[in-house]
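> Several structures are given next for inspection.
Nothing in this text is a laboratory measurement; each read-out follows from the coordinates by a stated rule. Given the structure is predicted, the values throughout are model-derived calculations rather than measurements. Cβ atoms are built from the backbone, for glycine too; each structure is taken alone.
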Structure 1
């Protein structure tokens, strides 16, 4: 999903079940998870803790997909499945998810679950949520997740009004049985169901979706405190009636919103907030020194790209796109501008994900200014203003894009490079309509552990760069049909090779999850999605 402005949106691969231990392994020698102080005499679950963050926008699953909103949604809602720390798919709101042919799936919802308002969680709760997301006129960003469900086309015609309001491929058998019929085999469906954007919604949500977006009613281990002001903070308290597999160990958690990540970090540094989840990379060195073993640097699944708008004929030549990639000094920018907290990316995928190959981009992701200039010139180059487009956010994103611009000017001889920024909501609307004024920065954090999740958002019709995937899309389809997902990995690698050969997007760098916490909390664990496992945190003082 786009991870904002780090940007958090997509259907996966069961071979990824072995990935999470690698992603969770600390990268720095001082990346230590502090263990609970069992001598404190303070029982778990008798305190609340606080997290410094930025405003997430909204909090409705399927409708709010920024990284900062998904972090909160993950504590408020239980999806059907989850990915455990070892990378295995486990049941959460579901009792089972089964299929004989990878097309027809039977989901058994676990009885005895309730929303925070007392409504029962049933199969219909998921159907209602998914139909709302799949209905084109609603313009929910998770709409594309349902493109393989039978009946999707009727809700999303290329022109004219929809001829249906519900997906034909969703059928409720009884209160706790849901049958999902896809249009083609998809062996990664159970992993897809772990995405928080596919969580259920209660009937109360549809009475006033705007009000619900600010004060959601979930089925997870935390609920929104009745009198919380969600314009300033999200104050969550433990849901005492929660009957799921991950009860909260604390009494609650408050997400306090700040204008920027730097402001949020300053609050955590002062001790006013207990946890900071997204330390700006240029502040990582300071955080390491101040927090010591309460600073954590964990491999994450976030990667960053420079998208090249192919509707602009200046980027139509493949060698122009390759030259742009070779003109960017990833090593210098990650070391000097991003504080050594990110890693140069020479693949479409983050390191360690099953199917990812180190250096698969080969020469086109290596810094080679002489070859870049020669190739750029031989391809005809281009004239006019080059506008780099990116969302409002932390200052480090701004500095990184200015360094990319400097490399392009210096190494390709570009004379006029400008910058245009937009608020996140407007930014992604612009990308969705393929109206970017020039090359644009975007990043992706996996919604489920699969290289397919990265490929699908680049290959699907209407993708942001306007790339016609062709052969790559065929390989992606073949990989999803294989009964044993491990045997599908070579197809995904062939698809990646097609992308990297054509270079419609330029790989830039992969992120690490940079977090810090106060001495009063323990069990601060992030997962491969760069989310904090809110329910595991304990307060000791």
Structure 2
């Protein structure tokens, strides 16, 4: 764990050395002050040499100025080191999440993932900055001040040091306890964030059902769970702080009692006694810092454990070592004995065989839950097939890189997702380097001109969170424009016109079929009127593919498709 943690310091070796060196020098200069005071009281003050006293004080002033600069370097550049490491970890974690397949996000809560990207990494940053230097300086200061105290009087130093083992035992005990409690806090925080995210994003549904009271009670449950975890932590921290405070004051008290005794006996001078008291205060400073360490380190350790747990989750779908770049495809798709089941064993597809020729428009119809969307999601490898083979132009989709595969597939999904920002930015997401002319052409093909003309700022209109300022049909057309802009050889339209009114739907369908010319297009639709002119219609139910043919051919069969058609147009 430590080796892995310190691996993140490698890109910032110079920054770490600067921070660490300055912290050590600053701590060493602090040890020099009691020695100087000791000599001033015992050697300089009795001589009454005011000029020499002022020179010594001037030297101390220089020390303080140097220490001030060192403190600035430690605080600023030390935190820069921590922030740099935090940024690298967040970048690594975000890139890791981007590689995870759909099933991973099906089973994960957004709030928990947000917590891991934010709170966890902030605590790790604090430990990355303070950890190594705090531990080293604590040990150095303890040893250095003890040696200087021992040189003044061995018995007095031992009497002062005798309480340190009790503090060490307490440190190990409380650190272990707090790491465990902090893990519980992070789990509670993840649930807390997930609850808030769900309630806020679903506020329209909440208000539509007048379920505000229910949501308040559910939020109160999350809130109280987080509160209990935090209180358990602070209970431990309070016990630890109180125990350490008492031990530290005992050290000061022992120094005062035994020091006074040895001064009266004449074994040490007044200057040595004052110097020893100052050294004992320096001696307990790192021990006081232990309280801070006990509070922050367990948080960072727990956060780093959660970070590594997440990073160690290998994506179930990824490029293998011999994966090749998929060349420009014609659009020949072959399902050969394809089966698919979720990781929990739930089977969705079994032994599917289907050949789709380049340029064909294939419509998938059937009852909800039959696996139509899953069948098309296997093409861009959003899910991994459990058995069989799925090929595009003779290439198994598992043998080509994900980027080269997905760059040649355009998708308009049933649930449209728009990013916060402008209409232009959301359309341009289909081709990030698109020109204005290309964007305007996509707008025209998606029949968005009237919508944009009515917007206060046209293409630059901000559409709000998930496109909340647009109607369902408008959002769908923005998504279609985004797909027009990508202009891929394979198209997947998952209920692409489901949110449009009948008149608009007819216009969009004409544009979609125009775009589909010369391309392979997979359409999922419940409204059968929209897919009459597909090259082939494939009927899927719980048994798999049960019928395949044109609209007229399937009606003539008087089978599953005819029943669906009659049910819709009776």
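> When distance in nm of label points 7 Å out along Cα→Cβ at positions 205 and 421 is calculated for each of the structures 1, 2, which structure yields the highest value? Walk me through the numbers before you get to the answer.
Details: 1: 3.3; 2: 2.6.
Across 1, 2, distance in nm of label points 7 Å out along Cα→Cβ at positions 205 and 421 peaks for 1.
> Just checking, which of 1, 2 has the largest value of mean count of other Cβ atoms within 10 Å over residues 61-68?
That would be structure 1.
> Starting from the value 1.18: which structure in 1, 2 was Rg/Rh (Cα atoms, Kirkwood Rh) calculated from?
The read-out was computed on structure 2.
> Could you tell me which structure in 1, 2 was used to calculate helix-only ellipticity at 222 nm (-39500 (n - 2.57) for each DSSP H run of 4 or more, over all residues; to 500) as -21000?
2
> To test your reading of the models, identify which of 1, 2 gives 1.4 for distance in nm of label points 7 Å out along Cα→Cβ at positions 493 and 517 when calculated. Working shown, then result.
Details: 1: 3.8; 2: 1.4.
For distance in nm of label points 7 Å out along Cα→Cβ at positions 493 and 517, the value 1.4 is produced by structure 2.
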